[in-house]
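Each structure below is given as structure tokens.
Quick note: the coordinates plus some simple rules give every number you see, no bench work behind them. Small disclaimer: the values here were computed from a predicted structure and weren't measured. Cβ atoms are built from the backbone, for glycine too; each structure is taken alone.
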Structure 1
Amino acid sequence: MNDVPTQLYLISPLDVSGDFPQRLEKALEAGKGVVTAFQFRVKGLDQHVAAALAAPLQEICAAHEVAFIVNDSIALAKRLGADGVHLGQKDGDVHEARDELGKDSQIGVTCHASRHLALEAGEAGADYVAFGAFFPSETKETDHRAETELLEWWHEMVEIPSVAIGGITPENCRPLVDAGADFLAVSGAVWSGDEVAAIEAFAKAMA
């Protein structure tokens, strides 16, 4: 088991327009002490449009002392002065992100189900590594499936935090917590229904 309780890492839906800022506010209110990071994940938008959508969400995260992480785009993270960036395997490397964003930026890397990719990311200076998918996901197509043994091995061998991702719900999350995941990355399980009820259910399941 972790010395520090597992935390929630919220990932935005692809559509963050409309009432989404209000929904995020409610989720973070409900998630005090449980939600520590929020990833802004939009696809195919002009950077100006993305920046405009990000601005109110970034303010909400700052007010709740939740890290605001940009998915995929080092350039957008720099433009926003975000707390960090999350990189897929094709989104640039840790060294580039560190040069652009500075030493205090939180840089995460998707490592699928690969110990090798995770160790490489750690050696390059990543602040966390993400493993998954652990379960089928309705939010994102997944070609890689990870097992809890990977989290256990990482937790025992490496000090860099791990994020478990992929189809995680309050009903199936407990084995990931027990395996040593530092964070659970969740999206559909929160935003597809009542976000407050979902956060509360996660908190209860993780406690």
Structure 2
Amino acid sequence: MSASAIGPSATADKKTAAIVDAAREAFLARGFDAASMDQIALAAGVSKRTVYNRFRSKEELFGAAITESCANLLPLDITEIEASLPPAEFILALAREVLRGILSPEALSLKRIAAFEAERTPSIGKAYMENGPKCMVDQAAPIMARLARKGVFRIDDVHQAIWQLGALITEPLYTRVLMGDEPEDLDAAIDEQAARGVDAFMKIYKA
């Protein structure tokens, strides 16, 4: 493939991806305050001007790092999984995947950074919410709406229902692990938490 076939947009995308990867590593290693745009540019192999051409601020770059971290929480073959499982089993399978993802060391570290910085810099907390939890809810909304149209659930507000599902499948396990009180068998605890949460959700919303 020639250079012209690749085009400038492909090069720009690679640079942006390198910047976001470098930023995520910097935030995880140093925290938000200590991670500098100079360090991020150096690690990404680009100029500081290139970083600012793509991201107006460190807060915006932090939001991009959160988005990148959340991108793999839902499986890529979600349509195939939905078609192959009964609704309750499908929701349970997604619940397990999401719970494992948000309990990963990286996801927990980014949450702690956002929570620590949010009081003095509210824009960081907002960036975390917009690019993390709210983004996940928006991604899951079409799935829940589709199940509601099929008559599986009786839901008036899809987004609100997903927020409730998130609370049911995560707590109290999420807060325990976030605060360092991880169960001895985390996988078993995830399965139990997800199953109880989905069971409660089905009782509330099942048509």
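Of the structures labelled 1, 2, which one yields -12000 when helix-only ellipticity at 222 nm (-39500 (n - 2.57) for each DSSP H run of 4 or more, over all residues; to 500) is computed from its coordinates?
So the calculation was done on 1.
Say we calculate FRET efficiency 1/(1 + (r/R0)^6) of positions 18 and 194 (r between Cβ atoms, R0 = 41 Å, to 0.05) for every structure; which of 1, 2 gives the highest result? Please report the intermediate quantities before stating the final value.
Numbers: 1: 1.00; 2: 0.70.
If we compare FRET efficiency 1/(1 + (r/R0)^6) of positions 18 and 194 (r between Cβ atoms, R0 = 41 Å, to 0.05) over 1, 2, the biggest value is for 1.
One of 1, 2 was used to compute Rg and Dmax of the Cα atoms in Å, and the result was 15.7, 44. Which label is that? Please report the intermediate quantities before stating the final value.
Numbers: 1: 15.7, 44; 2: 19.3, 58.
The value was obtained from structure 1.
Say we calculate FRET efficiency 1/(1 + (r/R0)^6) of positions 26 and 98 (r between Cβ atoms, R0 = 35 Å, to 0.05) for every structure; which of 1, 2 gives the highest result? Provide the component values of the computation, followed by the final result.
Numbers: 1: 0.55; 2: 0.85.
If we compare FRET efficiency 1/(1 + (r/R0)^6) of positions 26 and 98 (r between Cβ atoms, R0 = 35 Å, to 0.05) over 1, 2, the biggest value is for 2.
Given that distance in nm of label points 7 Å out along Cα→Cβ at positions 114 and 170, derived from a single structure, equals 0.8, which label among 1, 2 identifies that structure? Walk me through the numbers on the way to the answer.
Details: 1: 3.6; 2: 0.8.
For distance in nm of label points 7 Å out along Cα→Cβ at positions 114 and 170, the value 0.8 is produced by structure 2.
Here distance in nm of label points 7 Å out along Cα→Cβ at positions 130 and 154 was calculated and came to 3.8; which of the structures 1, 2 was it taken from?
Derived from the structure labelled 2.
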